[in-house]
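Next up: some structures, all given as structure tokens.
Where a number appears in this text, it was derived from the coordinates with a stated rule and is not lab data. Computed from a predicted model, the values in this text were never measured in an experiment. Cβ atoms are built from the backbone, for glycine too; each structure is taken alone.
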Structure I
């Protein structure tokens, strides 16, 4: 085993490779959490207590909000009307790292050239930028997995805190990595995600 792993020798771990939530009762017993095998964090090579996180699915979601800002200028005379408007809309989604920024510039112009001829025009120009992962169907990287492919002990605050955690050879950390005996076949065979990587890494 790698030298750093000797601190974990003889300690209990559950089946990381299984992406379903099967195993012993979670009653605070000592175990090796998924992130303890990765170097580079304050949790490296340390055990923790195995407890359920009954709100971890709820904790995956964030509070969404929308911010609208609008500025408009208008001017009119007997034969002329003009209105120019700029709107900025910023949305923060309920999924981690999801957001949208929309900018709209619009103009309305009308001129009475005579009693029988009126010329008018409406101009709208918009730029929309959306960021995030929104496909939540079966086997998707976010809530598509929550009904069956998920561990009940996963702490979402740790998932977020360790968002930059990587293996010694540069793999992204995964709560669903392989079991320690796979290290004998090379580091990538242990550290790689079996089915899933951490939810917030899109």
Structure II
């Protein structure tokens, strides 16, 4: 007689009412890869802002245009360069994107919602900065635009997973269980509420 050492109590991986699972590796790995590319771009731009580099590479608009954006009052309003804050945001996106199983929409709602908070505000901030470039400074920055595109592309897929977690939390509440415990991944609740 064989003994199974792994016997999951919950085999449901697709959220109720959904046709796919937004927490699969197929859904998350592209976001992690894109966030890693964004991290590298942001680190490069922050190296210029920290004066570790004398100039910044820009294949379309030229170094002078990118430098005027990176040295602008908006980019330097905080004591920390804005590109460095962006790098931190991308790092948070990548790390929170790889943590958890394919059922994390219900076993780790706190992580999924943290992931959504990491992706959403970064994307909105990037869009604002891209719009501000030509309006306020009459300049463009290729790598800044690339970073904004990366942030924007990540919003939709990340919000799908957040929506699945929020819907799960709503089902937990309707079932009369503690949403606080479910938010932190209570196994008894996640194996009961589908």
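Using relative contact order in percent (Cα under 8 Å, 6 or more apart) for the comparison, can you identify which of I, II gives the largest number? Show your work: numbers first, answer last.
Working: I: 20; II: 28.
Ranking I, II on relative contact order in percent (Cα under 8 Å, 6 or more apart), first place is II.
Hey, distance in nm of label points 7 Å out along Cα→Cβ at positions 24 and 168 derived from one of I, II reads 2.8; which structure?
Details: I: 2.8; II: 1.6.
It must be structure I, since only it matches.
Given a value of 20.6, 75 for Rg and Dmax of the Cα atoms in Å, calculated from one of I, II, which structure does it belong to? Could the numbers behind the result be given before it?
Numbers: I: 26.9, 94; II: 20.6, 75.
Structure of origin is II.
For structures I, II, which has the highest computed value of distance in nm of label points 7 Å out along Cα→Cβ at positions 32 and 96? Kindly include the intermediate steps, with their values, before the conclusion.
Values: I: 2.4; II: 1.6.
Across I, II, distance in nm of label points 7 Å out along Cα→Cβ at positions 32 and 96 peaks for I.
The value -21500 for helix-only ellipticity at 222 nm (-39500 (n - 2.57) for each DSSP H run of 4 or more, over all residues; to 500) was derived from one model only; which of I, II is it?
Values: I: -1500; II: -21500.
Answer by label: II.
Of the structures labelled I, II, one was used to calculate mean count of other Cβ atoms within 10 Å over residues 80-87, giving 19.8. Name it. Kindly include the intermediate steps, with their values, before the conclusion.
Numbers: I: 14.4; II: 19.8.
Source structure: II.
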